[in-house]
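Some structures to go through are shown next.
Any read-out appearing in this document is the output of simple, stated calculations on the displayed coordinates, not a laboratory observation. Keep in mind that what you see is a predicted model, and the values were worked out from it rather than measured. Cβ atoms are built from the backbone, for glycine too; each structure is taken alone.
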Structure 1
């Protein structure tokens, strides 16, 4: 009995120490994130003399002014009167709707500033955890500056595919209970994951309709890929799973064309390719060495030290066992680019998503690579930009006020030095931006980027992940 009492007291002490340490580390991080807190009230702006790329039409409005009031676009015209609004001189610059990355994994608030620094004003987080609900609340209350932020539930898988990064669901009743809990907790939509069974998936769809929750699917090999084309599914993730699930690892162009037609018949269900994260497997196999992992400064330190390293070792081991695996990955990558092209040509809705935040896929920076892949697939520059703007706004009702520079829309606007329709690399040349009606100058964006690259928050990130395991996983 004395030993049991001693053990319980020891465990209690360890838990108490972890909680106290967590509070201290969280407070230190909060102070270091002071640059992400708004320093003044939202203003009304008149952006003068810019060339506007509205994206809801394939045109360019030369030498136009844009008026923003209370976070909304209220007037577009030529030589408008400031009427007391703060004037932003954008003579000769280009205005574009803020970019959206609809498949990210966010690990801390520093990354919010990093996304803004690269012109990303909306992110859809696809691995929901308790910390994301807190970040969402701070953003919605205006305590933090950052992109529009929407988060999935924890990932729902089948019990046979039970790992620490998902929530195994055993039956329909459990699915119903979980969805009600996720809705009440504040998650924006539900994510189904690899390994979920056909019966549980159907129960998820049924309950999601009752609760008015959208569903986003990471395809599962437990049922036919085509079963995902039904309400309330709003997007299907990963072009690689077209090959690995829908086509059973066969690079079959005839079957691919049939699948493309299916997407064309269901334009309300988007494909989110995440081509960057797949191609990064090739980089891990053929182009990187272990020393380069530490250069991935945009990655959260916990992910860089644990997941990035584990992925490198996994794929280097795979190369040892099969020296041709890199060539196979590249061949599938090219097939997936063709899939993007065919689905687009069939009328399917392609939306930009990178799977940033895991492996070696860096937050924010990866969007430029993702868009370049769509261009390589055969989309025009305008069509590529649509994937991260107008197309993305069609994927959920909660995104409908975004994605274009038009009257009544939320004011998320990039101010670019040069025309991205001529060269997509110009997306990196940001003079400033407006997010949720708040102007952020180039210098401040640069500081947000710098702080993210310098962060050292390994321990607090580890504690947050432990919180997720305790609260959501078990």
Structure 2
């Protein structure tokens, strides 16, 4: 049995926990990060197998000029390892009537695209004249879903062919499931400020813009894959980060917290002034059962979409589709078994051997969660039929790997903001949360969540 003393303990070595820990350490605070698995990074993992470079989680990054992750890319030198997707990253496809159709990427393409009918396009333009939402009664506003908001402002066709596949690709969900104010707050903000999303978008297009770097103009990854991101951040922590250490209990003390850690079949106790729970909502709720049961209820109300990530390698000559883009999304109306396909080897170099291509297929999600856990042979057969009919693949893949994530993406269902407020208000002083279920599911948003938590801790005086 052993004891340690530290100012802040971060529980969870995903991107949010890493961000919180490196920010605190960079500002002179003593911090320790513990992760129960054998590596840091959470779902961000890059594997090199059979000549293929596989991403088992996020495949790329997209940053805004204000994202704090930019600073840490410079600090770690990862900005020098960045690989931009180029033209392929700007070209996306959806499946319509069984055929791969490019999504419009400009105003001209929006006019000529076959994705929307003439009447559908006219309905989109009419959005500028649709009045803002007026809840009835005004003092009891209904929390809109993404589906309700988009259909109200842009019409059913835009919802069906543009937003539905986008939501499936980002959230592995459906527009009817998610809250608009929590999922796409920029859209509701434009409606509130300008009375119209289109008018708001035009104002932003022609208004002043912050300086942009190459990393904020295109999606990108790294020469060694996305796994280089947690590797680079963990290098900043050094010995202040540990793996294979499971937190089995947290109790509050007069000066902070006493955390029990199980490591190598031995229990260690770590005393800290602050504790940051940076796992997903399910994991964090389990640790709060004894110390803060009031926060458990709203945390367990957050559903998670399960996902199976299937990596397929084919000879280039055995795929009819040109694969000249980011990938292909599948609208619900097409009634397919998959959520979408990434053309991984078209995006970045060194993803497949010479003469081969790498496809990444996503299945499961909120619309078909059982598929994510289907037997391997059943899943392989289903995915094989789908890519054959959609992309024109021939024969069995030369390479195949399946990665399953039970709690892949948190779902921001109506009432999400209220749940977050209830859980955070219930926490005792010194106990904090960070993670993708709080304020955004992307890599950059999860990173920002950790930074914001660190800033709240920094606002309190150091232990003296």
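Identify the structure, out of 1, 2, from whose coordinates mean count of other Cβ atoms within 10 Å over residues 29-36 was calculated to give 22.2. The read-out was computed on structure 2.
Looking at distance in nm of label points 7 Å out along Cα→Cβ at positions 181 and 453 for structures 1, 2, the greatest value goes to 1.
Mean count of other Cβ atoms within 10 Å over residues 53-60 computed as 21.9: which structure among 1, 2? It must be structure 2, since only it matches.
Look at relative contact order in percent (Cα under 8 Å, 6 or more apart) for each of 1, 2: the largest one is in 2. When helix-only ellipticity at 222 nm (-39500 (n - 2.57) for each DSSP H run of 4 or more, over all residues; to 500) is computed for each of 1, 2, the one that comes out at -12500 is 1. Here Cα Rg over 2.2 N^0.38 Å, for residues 85-196 alone has been calculated and equals 1.32, so which of 1, 2 was it run on? Comparing all candidates, it corresponds to 1.
Calculated for structures 1, 2, mean count of other Cβ atoms within 10 Å over residues 237-244 is largest in 1.
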